[in-house]
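J.: Right after this note come the structures.
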Structure 1
Amino acid sequence: MNKPALHILHTPRITEKAAYLAESGCYTFNVATNATKSDVARAVKEIYSVNPRKVTFSAIARKSVRTRGTNRIGYSAGGKKAYVFLKKGEKIDLA
């Protein structure tokens, strides 16, 4: 069963590296941990009306962090990010 596109693409990643990659036609998104490449490609096509050429994934590791008040150790969420490569001449407006 196909999940809705908004459940697959969580948010675009707005970082310096992502901005640099966007100049060459590669956009970065936070995605659901159980999403597949074809799910991400379908969601990008549905939401932004562009055809992805290639999709790759990278895992975001969980990191240990200390709480401010009690000084206990906790963990950040981690997750999964997707790099979406577009055909030449196509663009996504994230503003």
Structure 2
Amino acid sequence: MVAYDVIIKPILSEKSYADIANKKYYFKVAKNATKPQIKHAVEEIFKVKVESVNTMNVYGKIKRQGRTEGLTGNYKKAIVQLSADSKSIEFFDSLS
């Protein structure tokens, strides 16, 4: 699996903004991606050193529009902790 197929997009929320100072970054990743694949992809794309990766499956929520009910999509979320001696990711520096 190519690194750009593993990392789909960053997750930008209040909680993820607060963790940028601690070098923790949140990403939406491919459902079948493993922790070593996610670690390798982040290191390759952003040229940083990853200390740990935590993953979780996020299940879709029920949404309504009028009488019609549906579900938002399921996805996999990864929280990536960079090592203390690693540089930060430039993309997130402009956001905080």
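J.: With distance in nm of label points 7 Å out along Cα→Cβ at positions 34 and 66 as the yardstick, tell me which of 1, 2 scores highest.
T.: 2
J.: Ok, one more. Between structures 1, 2, where is distance in nm of label points 7 Å out along Cα→Cβ at positions 2 and 18 highest?
T.: By distance in nm of label points 7 Å out along Cα→Cβ at positions 2 and 18, the leading structure of 1, 2 is 2.
J.: Can you spot which of 1, 2 the value 0.85 was calculated from, given it is FRET efficiency 1/(1 + (r/R0)^6) of positions 42 and 74 (r between Cβ atoms, R0 = 30 Å, to 0.05)?
T.: Answer by label: 2.
FYI, it's all coordinate maths here, none of it is from the lab. This one's a predicted model, so the numbers in the text were calculated from it and none came from an experiment. Cβ atoms are built from the backbone, for glycine too; each structure is taken alone.
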